[in-house]
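Listed next: structures, encoded as structure tokens.
All of the numbers you see were taken from the coordinates with simple rules; none came from a lab. In this text, all values refer to a predicted model and were calculated from it rather than measured experimentally. Cβ atoms are built from the backbone, for glycine too; each structure is taken alone.
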Structure 1
Amino acid sequence: MHTDEYEISLSRELDVCRKKVKALQKKLSCMEKKFNISTGEFVKDFKAAKIDTHNNDFVSWFNDFDALGKWQESLRQYEEIFFSLKI
């Protein structure tokens, strides 16, 4: 059953997810500039332990990358639900 409350709640969740995704993307971009390496290459090297996996910056960068994927998945799911309500 579709109600305005569902749509309002989903809109809020979408807003939160979009803001979090944008903030995490900005953090990743800053780390790429700081260390002059793409996040993709960094993650590959981090997982292979080719770089210091105890460095606080690197741990934070990896955690932000991981969190971004989770937030993007939440965003995708909320969008799917939201747009299904519009049909």
Structure 2
Amino acid sequence: MPQIKSQIKRVKITAIENDRNAAKRSRVKNIVKKYNAVIDAKDAAAAETLLREAVGVIESAYLDGIYKRNTASRKISALSKKLSALKKNAEA
């Protein structure tokens, strides 16, 4: 444990920020799981609305510095690709 007052404060602040970042990462994971469940159920209409919500959550996490740009883009792209495949299979 640090002895210096400023370092004691930094430890507390780091713990708070760590918890906040973990919650934001968890929110992204939960929305992606929900989206994947809808995709597995083959419900394209619900998937479209969840996609918009998921993209917003992922972009928010990117803007907060939780994810890097390429990571956020990769996650969004994977979700979009699943919806496109679902729509394509529904037409066929």
Upon calculation of relative contact order in percent (Cα under 8 Å, 6 or more apart) from the atomic coordinates, which of the structures 1, 2 produces 27?
2
For distance in nm of label points 7 Å out along Cα→Cβ at positions 47 and 63, find whichever of 1, 2 sits highest and give me its label.
2
